[in-house]
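Multiple structures are listed underneath, in structure tokens.
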Structure 1
Amino acid sequence: MEGLEPAELPADAVEVGRVLDAWGIKGGFRVQPYSASPEALFSSRRWYLEPPERSPEGFVGTRCLRIQSAREHGRAVLVTAQDISDRSAAEKLRGARIFVPRSSFPTPKADEYYWVDLIGLTVRNREGLLLGTVRDLMPTGPQTVLVVAPKDPAQQRPPILIPFVSAFVDDVDLGQRVIAVDWQPDY
């Protein structure tokens, strides 16, 4: 796409949202963040875009987008960027996947974690029994739930669902990549 510089996706890139559509006539566009708190989008002034799976008129390859402004608007984020100066240029971004370097995320407070940091961690209970690996996190309204898949795919059991609250989660050790929980496999 004209005006957007080709780039390589950073090694620590995390997908944080998707371009919904153009907004206004001066090149603004709306973004759907993947998080209810889109601080990762606001923390980086350079976003890396990859085209959607089907991109008939957009762009190919990874492109770097320099952000001028981004602000929340309902459940979306309204964005203006350098090199996107009119509606037709913004429309060509529709469906683009947005990545930012993990290193640019704001530092979380004590006992707060980014979901991307929890996925892939090993989950063990108080007795040291391996329950599996965090495959996903599921928002349920009042709390988030860890979706823990068996470490060995040959095990034919459904994922274990563990509420990510202090009553059940004893410790999260990102360095050791382990979550200690008060949970049994037959709950």
Structure 2
Amino acid sequence: MTSGYFKASSMPDDAIELGRIQEAFGIKGWVRIHPHSADTEALFAATEWHLQPPEPKFARGFSAFTGVVSVKVGEIKAHADGIVARIDGLDDRTGAEGLKGVRISVPRSAFPVTPEGEFYWVDLIGLRVVNREGVEMGVVRDLMPTGPNSVLVLEYTDINADGKEQLSERMIPFVDAYVDKVDQAARLITVDWGLDY
């Protein structure tokens, strides 16, 4: 496979994996992207991606490159129900097919600045959540898109019927009516939410 478009690289310390290459798209080297989040602004804004081979369990027969490489993004656009992209220098379907499963990362420092009161999902993962009374609600494990708004998916330790600790899940709509404050510096979200909701 032609590899002139790959540049040996190292993974930036603040790299965030944003998606994977699903498959080739068309005959001119375009690829279909599977984003990890509904928030794809950083993926679209990046002019350079850092690529890693597929995870070992998906890497059977993968030989496009080893280690971490960077590529220049030629074009990226929404297409039908997904995203397609062209990597500079990659202009044939065979080359694009060889990238199936490749992981795409972008440095967090390269993300576009968000307007006041808006956040990237990745910045909310891992934040503690407390309610107005100071009761610990859990830690943000994920966000779930539900159409017009997202839902915080929290993980917390609970006591089961046998008196043993277990991990449980709690969901809180990420809307102004329930979220009082997001303090990224303190890694804390304050919500108007009760334990019995």
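Brief remarks follow.
- Comparison of 1, 2 - label where volume of the Cα convex hull per residue in Å³ is highest: 2
- Computed -0.54, -0.64, -1.01 for log10 I(q)/I(0) by the Debye sum over Cα atoms at q = 0.16, 0.18, 0.34 Å⁻¹, for residues 127-166 alone - originating structure among 1, 2: 2
- Parent structure of the calculated result 0.30, given that FRET efficiency 1/(1 + (r/R0)^6) of positions 103 and 143 (r between Cβ atoms, R0 = 25 Å, to 0.05) is the read-out and 1, 2 the choices: 1
- At a computed 0.1 (distance in nm of label points 7 Å out along Cα→Cβ at positions 47 and 79), which of 1, 2: 1
- Given 4.5 for distance in nm of label points 7 Å out along Cα→Cβ at positions 7 and 175, calculated: source structure among 1, 2: 2
No lab work stands behind these numbers, since they all come straight from the coordinates. Because the structure is a prediction, the values reported are computed rather than measured. Cβ atoms are built from the backbone, for glycine too; each structure is taken alone.
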